[in-house]
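Once you scroll down, you'll see the structures, which are given as structure tokens.
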Structure 1
Amino acid sequence: MPNPILTPESVLCESACNSWTQPDPQGSRVTELEKGKVLYLPQLAFVLSPQELALLDVSRVDPKRKNISYNPESGRLTGIADEADRPAIEGLLARHYQSCKMLIAALLPEYQQHLHSPVNTLRLHPVTAWRKSSSWRKDDSRLHVDAFPSRPMHGERILRIFTNINPQGGSREWRIGEDFPQLARRFYPRLGGYSPLTSWLQHVVGITKRRRTRYDALMLQMHDKMKSDAQYQQQGLQLTFQFPPGSSWICFSDQTPHAAMAGQFMLEQTWQLPVLGMKHPEHSPLRVLESLAGRALL
């Protein structure tokens, strides 16, 4: 059984914020967020119109895709099954993106000038559906930190805002794991080496969008080691938490170990944040791993 020392207070910081445009009445939560806690906003709902509620149907997703994704800077929308749905779905995702931008300005203004590469995602499938169809590497019901095989991050952070929009009352159930320094100490001795030549070749042939650094190689290995370790999945430090409909939550998904266990219908906004845009860069996975490696990783 998971060690009971993980409590909601140790992995979450709760905010009374109930508006996408108003600051947190309790003040800045940047320090807690950068230490790996999940910023939980139980009163921050994203209200859908009747027309938008009608879009919450798995048939709207291309059968070859897991989700519907929208790039607000390019206007590119992918993953829809029927072109007739494009205007309505794009409108919904654009509206959620604008709300998230206002939330950052109000709640985390320190990041406003540094965030880039936004992607907005509409998740319509129940978690149980993609658990059955995914390989273990892609199975996000396994505790993990985010690292992307084709998209090296070069140390940049992955900031995500999640909103449960389930109209049927279902919660989004997560498992949340230990803090990143403890996680890194656990898995670092099991991580392998790095080949600059392999990194260059993978980029040249199009496997990766840019060259993997030592940091990217370590993060990808940690992601895989976590997911493939059955004992860790069952007995590692973790806490189960239910995010009800009408709630939102924010975390650095490259730092906070997490696993989606149940739920359906969610909006998700993702940004990248340079380490130098952080208030406490020493808490970043890059700096933590560099301290263990005893060398620069970029």
Structure 2
Amino acid sequence: MITAENLTKRYGAKTAVDDVSFTVRPGQVTGFLGPNGAGKSTTMRMIVGLDRPTSGHTTVGGTDYRHLKAPLREVGVLLDAKAVHTGRSARSHLRAMAATHGIPARRVDEVIELTGLTSVAGKRAGKFSLGMGQRLGIASALLGDPHTLILDEPVNGLDPEGVRWVRQFVRYLAAEGRTVLLSSHLMSEMSQTADQVIVLGRGKVLADAPLSELVRSWTTSQVRVRSPRAAELADRIAGDGVTVTSAGAGLLDVAGLPADRIGDVAAAHGIPLHELTPTTGSLEEAYLALTGESVEYKTKEIA
């Protein structure tokens, strides 16, 4: 379990993390989301003792990370895949890390195979592609077979097979009862991976909820209706709290009325239906609605 209590970090006049509190529980994948500059990486760095909080504190498994006797065996961390001696091979890098904790060489071979690095294990890390570098970073995080994993953008640069592997693997680890904190800017991927979502914006916690609850709270459910008498049906179902939008010839998007009620109205008036499909919002839509006022670096919208 990871806990953060009233965590604050200031750099001069700038407050990067502002009174942040949350708990990352074992047995589930917790997504850590937020715009660039929201404070995610700073928070992760404070959890693992790379940055000292201005105030507040964090623990991993009930202990300050700096007081862990064997950090690699308890917490696997990927914050910067480039943090490796570029002249060393992948195998040499992992063996050097393993030596600091008395981890046997066979475990190095295991994580090399597990992360798909076998064919390049003897190659210098400085020659790695972005994706191979990410795989080496993940291998480093897994080296001590830790109970807790903290991964910052682990799928960055990976090919589709690698992205799917990361998704399936972190879910497997969570199912084993481990604690997984995972950051990503890929909303479509996070929607398939995370159980719980923590969203930061301008250094503050904007949301901390199950993914399904977050999407339900910040998006609007609709029903896609297709009928040759769509205009007549639109008149029949109109009312307070109901929004009907034409989505094309014979096509309606209806908000504020469930599919079964729309079907009942259509049947009562003999209106044929060719489609009646409930749709729900996406994590991306919920995220954008939630963080709209917290984006520090905004781009110009394209008309």
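Using FRET efficiency 1/(1 + (r/R0)^6) of positions 172 and 228 (r between Cβ atoms, R0 = 30 Å, to 0.05) as the calculated read-out, with 0.75 as its value, let me know the right label among 1, 2.
1
For distance in nm of label points 7 Å out along Cα→Cβ at positions 236 and 252, the calculated result is 0.8, so let me know which of 1, 2 that is. Computing distance in nm of label points 7 Å out along Cα→Cβ at positions 236 and 252 on every structure in 1, 2 gives 0.8 only for 2.
I have 31 for relative contact order in percent (Cα under 8 Å, 6 or more apart), calculated from one of the structures 1, 2. Which structure is it? So the calculation was done on 1.
Among candidates 1, 2, the computation of Kirkwood radius over Cα pairs in Å that gave 19.8 used structure 1. Out of 1, 2, choose the structure whose coordinates give FRET efficiency 1/(1 + (r/R0)^6) of positions 28 and 148 (r between Cβ atoms, R0 = 30 Å, to 0.05) equal to 1.00 when calculated. Value 1.00 for FRET efficiency 1/(1 + (r/R0)^6) of positions 28 and 148 (r between Cβ atoms, R0 = 30 Å, to 0.05) corresponds to 2 out of 1, 2. To test your reading of the models, identify which of 1, 2 gives 0.99 for Cα Rg over 2.2 N^0.38 Å, for residues 76-187 alone when calculated. Only structure 2 yields this read-out. Structures 1, 2 were compared on distance in nm of label points 7 Å out along Cα→Cβ at positions 156 and 244, and the highest value belongs to 2.
Quick note: the coordinates plus some simple rules give every number you see, no bench work behind them. These figures come from a predicted structure and were not determined experimentally. Cβ atoms are built from the backbone, for glycine too; each structure is taken alone.
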